1. Which of P, Q yields 3.4 for distance in nm of label points 7 Å out along Cα→Cβ at positions 13 and 133, as computed?
2. Supply the structure label, taken from P, Q, corresponding to FRET efficiency 1/(1 + (r/R0)^6) of positions 53 and 149 (r between Cβ atoms, R0 = 25 Å, to 0.05) with the calculated value 1.00.
3. For structures P, Q, which has the highest computed value of distance in nm of label points 7 Å out along Cα→Cβ at positions 5 and 165?
4. Supply the structure label, taken from P, Q, corresponding to relative contact order in percent (Cα under 8 Å, 6 or more apart) with the calculated value 34.
5. Computing Cα Rg over 2.2 N^0.38 Å, for residues 29-84 alone for each of P, Q, which one ends up highest?
6. One of P, Q was used to compute helix-only ellipticity at 222 nm (-39500 (n - 2.57) for each DSSP H run of 4 or more, over all residues; to 500), and the result was -13500. Which label is that?
7. So if we calculate distance in nm of label points 7 Å out along Cα→Cβ at positions 45 and 77 for every structure here (P, Q), which label has the highest result?
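Derivation of every value follows stated rules applied to the coordinates shown; laboratory data play no part. In this text, all values refer to a predicted model and were calculated from it rather than measured experimentally. Cβ atoms are built from the backbone, for glycine too; each structure is taken alone.
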Structure P
Amino acid sequence: MSAAGTEVWLRNNRRALALGAVGPLLVAFVGLALVVLSTGDGALGRSAQILGAVMTLFGIVSAILLMVEISRPRLAYGDGHLLVRLRGGPPVRVPIEIVECFLLGQGPSMLKGHHDPRETSTVVVRLDERAEDWSQVDVKPALGSWCGGHITIRGTWCEPLDVDFVRRMNARLAEVQRAAKQLGAAG
């Protein structure tokens with residue numbers, strides 16, 4: 001369980017996001033060096049200090065935002081909903097009763113700058129086809145796709161995927177759905 005009673009089912013790719021923080025931290029370091037090493041009261045010295053301060057602030061804020069993103073799971077469960085995070089802002093809250101299963105697949109990695117057909121593992125969330133309101137949702141293409149009642153999450157931007165991992169997700173889904181039905185029948 002994590003904050004606010006949610007249970008993480010699929011984490012981000014922490015290594016990729018941590019590696020992404022190296023650039024902003026380098027910018028912050030160079031900016032800090034400009035602030036500290038700039039001498040003179042002239043316009044050039046003052047401009048270097050201002051530029052350095054802006055670079056430091058930008059680098060630190062960018063690194064913090066990436067670190068916050070590391071803590072946000074791609075999939076979580078909470079309050080009767082599958083929480084799907086494939087775009088900015090709050091996660092999409094999918095009613096757990098319309099989630100049918102998780103499947104392991106393959107798809108394009110969608111890495112920027114790579115025009116070759118690199119593939120990555122994917123996890124596909126199959127939704128009940130009768131839930132037409134959930135058939136299609138706009139998401140960030142680099143993270144996945146959501147159409148035809150199937151949510152595809154690219155393995156490039158989540159923790160490593162394999163058959164056992166997906167099997168455990170399906171087992172947990174069944175447990176949660178059984179508990180929800182029992183609670184509904186009792187109440």
Structure Q
Amino acid sequence: MTGTLSTLVLVIIVFVPMLIEARRAAVNERAQRRRGGVQPDADVAVYRSMQVAYPGAFAAMIGEHLWNGASPTALAVAGAALFVASKGLKWWAILTLSTSWTFRVIVVPGEPLVGRGPYRFVRHPNYVAVAGELVGVGLMTSAAVSGPLAVVLFGVLLKRRISVEEKALASSTRHPPCSL
């Protein structure tokens with residue numbers, strides 16, 4: 001594939017699902033707020049940073065790909081496989097949470113924690129998936145500079161986000177009986 005064509009394919013593969021997820025998150029956010037959902041103040045700054053950093057990280061890697069040209073096939077295939085697996089995990093989490101999945105931390109007081117689907121195995125499967133998406137695109141694009149930077153910098157944001165989310169969940173939810 002030529003550099004321009006492969007870049008266009010990458011843009012479609014990365015940003016079209018992101019737009020679909022953003023639409024679903026917005027609809028779910030409105031549903032959460034109608035049910036009394038609250039976004040902790042501590043999430044506002046983290047969310048604003050993530051709102052720019054998430055698409056920006058992918059744009060930087062795709063830009064590096066456009067600059068450097070085609071990636072080695074084995075690396076591109078491995079990256080694509082990781083990206084697809086990560087999207088699968090993310091959508092399993094999204095479908096499991098249903099209308100509770102949003103881009104923001106919004107907790108409806110008194111709702112139980114979800115303990116089914118990927119949440120039986122991983123506390124934050126969506127964030128594991130996001131990390132996999134970043135690494136996958138980094139491999140697909142051979143982004144030797146922006147890829148590792150994106151993973152590290154977004155990892156710092158994810159660490160902050162998880163801390164905010166854990167505090168919000170601990171203070172607002174009921175814990176269901178263990179389902180294992």
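1. Values: P: 3.4; Q: 1.5.
Going label by label, the one that fits is P.
2. Derived from the structure labelled Q.
3. Numbers: P: 2.9; Q: 3.9.
The structure with the largest value is Q.
4. Values: P: 19; Q: 34.
Answer by label: Q.
5. Numbers: P: 1.92; Q: 1.75.
The structure with the largest value is P.
6. Numbers: P: -13500; Q: -25500.
Of the options listed, only P reproduces it.
7. Details: P: 6.4; Q: 4.7.
Once distance in nm of label points 7 Å out along Cα→Cβ at positions 45 and 77 is tallied for P, Q, the winner is P.
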